[in-house]
Structure I
Amino acid sequence: MFVAYIELGPADRIAYVHTPPSSASGVTFIGFNALTGDMAGFENTLGEALRDAGHGTLWWDYRGQGQSPLGDDTAVGAMQIAGDAKRLLDELGPQRPVLLGLSVGGLYAARAWLAGAQATGLVLVNTLRRDGPRLKWINGALTRLAATGGLGLIKDAYLPLLTNESWQAGNADSFLQPGGYSPLDRSAGIFRLIESGEQVDWDLPYEDLSLPVLNVTGLQDWIFYDEADVTRLLARLPDVRPVALADAGHLIPIERPRALAQELLTFAEELTP
């Protein structure tokens with residue numbers, strides 16, 4: 001991937017990879033990562049399938065994540081990420097953008113659109129959840145795991161609850177490795193980004209999301225999925241097509257990439273120019 005940058009200051013910039021659609025009617029899928037992910041996750045699992053169908057892709061890293069550096073004095077949070085997304089879209093002007101958000105990335109994508117970012121459609125992948133003491137506890141524990149044992153401890157603790165058993169059976173040997181864990185530096189961009197997740201406002205004005213929405217839910221997500229909450233939030237979206245995948249958990253792009261790619265391609269076809 002050829003990585004380009006938007007310079008934001010002496011220590012801040014946004015890294016991105018943009019491939020325009022090869023079809024005049026194609027859309028451009030804009031990836032919004034999960035907090036502990038980066039743009040390579042979307043590229044490695046979905047990029048080729050989407051571009052082979054004539055669509056474009058625009059992957060990027062939040063500041064503090066992947067290849068996007070974060071200044072020591074930069075405030076980190078949902079509105080800052082949404083603002084960065086709007087700037088990225090305003091500067092690049094991608095063809096028929098479809099915002100694609102995984103987990104909290106869906107919230108950032110929705111916030112970006114509500115702030116004026118242009119989009120033809122919105123895809124929420126395991127985003128819908130109700131705020132409350134349980135969610136706050138989960139997000140607080142994530143920060144503490146990062147401070148204690150870094151991303152390695154987070155993965156070992158959370159992945160059995162976030163993924164389906166088929167994926168676990170094929171990938172378990174890559175985890176629970178000998179040698180212990182290393183904490184993340186609290187001043188590091190990725191730690192500050194993870195910590196910002198504790199302050200996310202999940203009370204989106206769903207009724208205002210009037211653009212077409214594809215909502216994809218993995219039913220084997222044992223941490224964030226609650227059927228009643230998802231049903232209630234779906235009812236608040238004005239124009240939504242819900243899809244439930246019984247054989248996927250929270251991390252659908254790595255668990256069921258073909259199924260997700262097909263849903264994205266179908267959604268793109270529904271977004272007639």
Structure II
Amino acid sequence: MQDQLYRGKVAIVTGAAQGIGAAVVQALSRQGAIVAALDIQAERLQAVALQYRLEGLAVHAYSVDMRSSSRISEVVGQIEAELGPVAVLVNAAGILHMSAISTMSDEDWENTFAVNTHGPFYLSRAVAQCMIPRRSGAIVTVGSNAAEVPRLQMAAYAASKAAVGHFTKCLGLELAEYGIRCNIVSPGSTDTAMQRQLWQDESDVQKVIAGSLPGYRTGIPLGRIADAEDIAASVLFLLSPGARHITMHNLCVDGGATLGI
């Protein structure tokens with residue numbers, strides 16, 4: 001039986017219908033958390049929540065568009081009323097639009113920031129308002145190693161992740177006096193639906209691991225693509241009592257691809 005570090009604690013996880021978000025939902029719920037799983041993909045989210053509930057895990061689905069400040073505030077109030085006080089928040093929702101800057105549309109730029117940056121601001125603000133009077137809590141935002149290293153055709157994504165990472169550090173500074181910790185986990189290439197949209201076939205895995213000089217990419221020194229569970233494990237560490245003296249930190253989980261930058 002796994003340790004029940006989060007037994008009875010209410011956790012909010014965004015991007016919960018797939019990828020890293022779904023892995024975090026599973027990891028937290030298996031350690032006893034009552035998880036409010038948020039995603040815009042209502043049907044897929046309900047299916048994921050049902051699957052976990054059939055395993056005896058406490059996972060509750062809430063359909064949310066991360067671009068809507070009013071809906072986010074409404075859902076946080078609903079979660080607090082239905083499930084109890086929110087103890088931890090994981091901002092894992094994100095989107096990627098590949099495009100050269102010279103041909104990028106206004107819509108793609110604005111939508112990327114709306115989901116990747118504005119959404120975590122709206123949700124973190126609403127959750128912080130609940131956590132401050134209780135003087136406890138932990139928040140982790142899933143960023144990206146692309147926030148540290150320029151990437152071709154990923155300007156909107158990289159910039160939005162850089163912005164939300166620095167926002168999370170500022171949030172951590174403001175909330176430190178209340179004992180609330182805020183950290184970032186920055187994955188590199190991870191085997192998720194977002195990553196696979198960049199591949200043509202399975203041979204592309206080895207190309208990512210090897211790197212590309214024409215694409216200004218180093219390879220992955222550890223010689224493997226991360227699983228979503230690798231990222232979830234890092235998220236859970238930063239949420240845990242074992243990280244009680246860590247805040248405003250950016251933990252890069254990329255197999256060494258950014259060479260420790």
Structure III
Amino acid sequence: MWEKVQETVDFILEKTQFTPEYGVILGSGLGSFTNDIDVEYVLDYASIPNFPVSTVQGHKGALVFGEVGGKNVVAMQGRFHYYEGYSMQEVTFPVRVMKYLGVKKLIVSNASGGVNTSYKVGSIVCITDHINMMPEHPLRGKNDERFGPRFVNMSEPYSKAMISKVKQIANENDITVHDGVYLGLQGPTFETLHEYKMVKILGADCVGMSTVPEVIVARHMELETFGLSVITDMGDEENIEEVNHAEVLKAAQQAEPHVRKLIRELIHQY
């Protein structure tokens with residue numbers, strides 16, 4: 001893994017000569033945040049050594065380098081998922097690469113199903129914690145101390161300081177944001193009604209198929225991390241029949257202007 005990361009980092013640096021401070025992973029329907037970047041370089045995933053290629057509709061598949069609010073940023077326009085057939089090491093490989101490109105802070109976004117009754121479709125949630133229910137762990141296997149310790153402290157996976165800053169920004173811009181615990185499942189099926197009920201019983205507020213592996217690996221390497229989720233469907237008796245991927249993308253795109261504002265201002269102010 002170390003050698004592959006080094007090879008990929010060397011390739012990217014040779015192509016861009018760019019040192020980002022922030023890494024951003026853009027989830028379903030949220031890819032147009034790249035319109036807020038003063039773009040300097042774009043590298044398609046297919047051109048980058050050792051990089052997987054995104055196969056999901058709504059995930060374009062490029063690393064975008066540039067400036068947001070006076071800060072250097074690299075954004076993943078499209079992420080990788082375990083359900084696509086990739087290993088957890090492949091899913092999280094870009095996070096390793098970001099770290100060694102110079103990234104200090106990571107922002108992750110996703111679309112998720114809500115079980116908290118105070119949410120509605122389009123709600124924006126600051127992820128305060130997560131529950132890992134995925135069948136594989138990105139740190140399983142021999143640990144490489146060059147990346148981080150064998151046993152990772154997960155007492156604060158999502159930065160309290162970054163959450164506080166986003167809430168301040170939201171308040172100043174009259175944007176409603178919620179707190180929530182995110183539960184990660186493998187997918188790719190949307191949850192059944194009783195799976196949604198299980199999510200609620202386990203103490204989570206929303207559920208999705210991404211984010212948790214990337215955050216684990218980010219914390220392994222001591223990246224300060226912030227997570228934002230857009231509620232794209234509600235897991236209850238009245239709404240469950242409506243959920244499909246097109247509706248998820250539509251709901252995410254409707255919330256996107258506010259999400260873009262929050263991310264843009266967080267990068268600028270923090």
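Nothing in this text is a laboratory measurement; each read-out follows from the coordinates by a stated rule. Keep in mind it's a predicted model, so treat the numbers as computed, not measured. Cβ atoms are built from the backbone, for glycine too; each structure is taken alone.
List of remarks:
- Volume of the Cα convex hull per residue in Å³, for residues 144-239 alone from the coordinates reads 132; which among I, II, III: I
- If P(r) over Cα pairs in 5 Å bins from 0, in percent, for residues 48-119 alone is computed and equals 3, 15, 25, 25, 19, 9, 3, 1, 0, the structure in I, II, III: I
- Computing FRET efficiency 1/(1 + (r/R0)^6) of positions 8 and 152 (r between Cβ atoms, R0 = 30 Å, to 0.05) across structures I, II, III gives 0.05 for structure II.
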